[in-house]
Structure P
Amino acid sequence: MTQSEETNPVAHEKPDGRLLRSERSRQLIIEAIIELVDEGFLIPTAQQVAERAGVGIRSVFRHFDDMDSIFETANSIIFESVKPLFVGGDRSGTLEVRILHATEQLTTGYASTRNFFLSGKVRMWNTLIVQKNYHLNQRRLQKELEDWIPEILELTEQGKQSAYALASFDYWHKLSDLQDVSKKDCIDIISKQISQLFP
């Protein structure tokens with residue numbers, strides 16, 4: 001044993017195996033719920049999460065108080081992972097060009113994160129945490145739209161709310177999924193309708 005190890009016993013202590021296994025189980029549970037939602041299981045059960053994570057159902061509730069707390073943790077991770085889909089891009093050019101590019105970026109992001117939005121919409125009606133996070137994410141997207149198109153802030157209140165609605169996931173989902181409109185036509189419809197808000 002070296003002199004530094006003699007004076008610092010912690011230096012040669014091994015990590016607690018149980019703690020590492022516990023942290024790994026928690027991570028597997030979070031990964032499982034994210035995978036299930038992404039695959040279309042919008043409200044995965046504790047049993048489904050446990051089976052996907054390869055842990056016992058008691059282990060799920062040993063790490064989390066309830067399913068809402070799992071969703072709360074997962075939401076933070078999902079937001080950070082999908083954030084690059086909605087930020088960045090060349091935000092220069094004329095108003096018409098910026099509206100088009102903003103619409104392209106938002107709709108591409110919505111298509112990639114569709115099931116996460118739908119899961120939030122399904123669960124927000126009876127879960128305050130999900131409701132809070134859903135509205136927070138909506139506001140973040142509105143701020144992105146304002147960054148693309150600062151002229152929105154000069155519109156009347158009705159004009160601003162119309163712009164937010166036209167650029168929202170809900171409107172894109174109605175066109176894309178419920179009316180079976182192509183991606184190209186979704187972008188064309190939304191960008192033209194937003195453009196019509198400006199004199």
Structure Q
Amino acid sequence: MLPGLELRLTLAELAEYVSRPYSVDEPWFPCRTGDFVELSDHTFGMVKCITLENIVLSATDGSMPRTISIPDFLAANPKNYSLGFSVISDFGLDYRHQALSTTTIPETLGDGIRQSLSNEPFGDALKDLHVHFAKAATSSLDYKIIATFDGSAAKDYFAIQRALQRYAVEVCNQQQWTIPFNQIVVHQAENNTGTVS
């Protein structure tokens with residue numbers, strides 16, 4: 001998993017170690033150089049360098065490197081997007097489309113978004129896309145857009161998030177579906193003196 005990294009041990013030290021059984025699918029380390037990972041504090045970056053002591057994460061272009069000790073890196077439960085990932089995006093429509101909310105809308109949104117994603121540089125990495133009706137919220141009919149990609153699109157994770165929203169809006173424009181504004185309900189209460197507070 002970590003080519004080029006070697007740890008020298010004397011025969012006396014090596015004699016103290018005992019191997020254990022392992023699974024063929026067992027990962028020996030969570031990532032390799034060039035992989036894209038997300039840590040538990042939502043840090044997202046490319047693995048630029050791995051040593052026996054530290055790991056360096058950077059932006060896609062190698063800028064803004066951040067050095068993390070191996071114990072801290074492992075404690076941060078890294079998710080390796082280069083092994084495949086899903087992007088989930090929330091989207092809402094106006095209640096005037098309620099009659100279509102559980103049938104036509106999810107299918108049309110899914111087809112439109114899928115078609116548009118196919119024209120993106122990361123389009124070939126799309127494995128699956130579904131649009132599900134999530135809930136009837138206070139001021140909108142809410143949907144979950146779930147897109148699954150293979151690891152080759154990991155560097156485009158944030159671009160994919162933006163694209164899902166952009167293409168959902170484009171489908172709504174084509175279908176003349178209304179996207180609601182968040183509604184704020186103001187309640188007035190009278191106190192005993194008759195004044196409004």
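The greatest value of mean count of other Cβ atoms within 10 Å over residues 64-71 among structures P, Q is that of P.
Match the computed value 18.4 of mean count of other Cβ atoms within 10 Å over residues 48-55 to one of the structures P, Q, and report its label.
That value comes from structure P.
Structures P, Q were shown, and helix-only ellipticity at 222 nm (-39500 (n - 2.57) for each DSSP H run of 4 or more, over all residues; to 500) at -22000 was computed from P. When mean count of other Cβ atoms within 10 Å over residues 80-87 is computed for each of P, Q, the one that comes out at 17.9 is Q.
Just so you know, all these numbers are worked out from the coordinates, no wet-lab data involved. In this text the structure is predicted, and so the values were computed from the model without any measurement. Cβ atoms are built from the backbone, for glycine too; each structure is taken alone.
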